[in-house]
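Dropping the structures in below, format is structure tokens.
Taken together, the values in this text are just the output of simple stated rules run on the coordinates, not laboratory data. Just so it is clear, the structure is predicted and the values come from calculations on it, not from any experiment. Cβ atoms are built from the backbone, for glycine too; each structure is taken alone.
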Structure 1
Amino acid sequence: MIRKRQFPLVGRATGYSSWVHLDDAASATVLAVEQKARGVFNIVDDEPAPAAEWLPYVAACAGAKPPMRVPVWLARLLAGEVAVVMTTEGRAFSNAKAKRELGWELRYPSWRQGFKEELS
């Protein structure tokens, strides 16, 4: 969708996303199972970012044109309320508990590194 410019920036695109590479998610899962960990852990990278920051970067890494920008009202009609809320109001998550309690270390601490390596 990003390569086809079908994933636009909505409004000011201030909603945050927290990313994780599959390898990092798997390593956190292995640690949790091995340690018989209990509770909930956010398994995300170290850099939550707003859509206005990550979406143009991902497009560039994928060799796509920059994403279009659409107003909130139009995105709501085309994609629905959930998509609008995610890209305009999404909150960042912290992996501090997973690092502290599991001793988890990320191979890809930044979404920038992961996207660049995987999409280039």
Structure 2
Amino acid sequence: MSTNQATDPEHIAISKSKGIEIDWKDGHHSSFGTEYLRDWCPCAHCTGSHGTEPRKKTSEEPPNPFQMYKPRLKMDAIEPVGSYALRIAWNDGHGSGIYSYDHLRGICPCPQCRAARDNRS
């Protein structure tokens, strides 16, 4: 059992079409939109761990003005993995990502956490 309050969720709110909100036991709040979560999927396929090219993040791709209709990204299912993670199945057919609470806190998109990550680089 984790004893790090920074990575222990106090409360998790899930909207399959909007994303995940987490209140951490140390008082911090994280808000993850669906596209951000999909972009930061930690699975081997998306990160390129199998020697393949990592999945491009949607935020890094220029918008395609000629793109055909594409259904809006949403979570088809989300389930706890033990007491340390969430598994998300996406409507794009992907479902192998296990988002540990450590990973989620590490990718928190709030300005404070982004600045801390930038200072470490």
Structure 3
Amino acid sequence: MIHGIFTGHANLPFEIVNTCETIIGKQENYTIITNTDLSNDDIYKLLEKSLKENGKNNKEFFIFIDFYGSSVSLPIIKLIQNSSNSIFILFGYNLPMIIDFFIHRTKLNGEKLYRKLIEVGKRGIR
């Protein structure tokens, strides 16, 4: 299974996952990291901890970031440079994209799921 890490400002990552679970049911194997009251170093340490704790059972990670260039972006770029894990990053996530992630993460490999989520995200905007 692919592990999801949902990041962003304030309560956005909590609320989007909560909304998904309201629609498709309780999910497992994900981490939520908000930037509230955290430095870039704090965010980096939480990301690193998530990869370490979840790397035993997951070969691939998807990191969802609320928007490109946000304060969460810098620690994630540093993380990717220092990690040997297979990490896919998606900036600017929306509800259709996250629902599709949870539904298809056990059925598709990372590369196929990544391409699918980008298309689903684009189609979700009208």
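Highest-scoring entry among 1, 2, 3, by relative contact order in percent (Cα under 8 Å, 6 or more apart), is 1.
Structures 1, 2, 3 were compared on distance in nm of label points 7 Å out along Cα→Cβ at positions 30 and 110, and the highest value belongs to 1.
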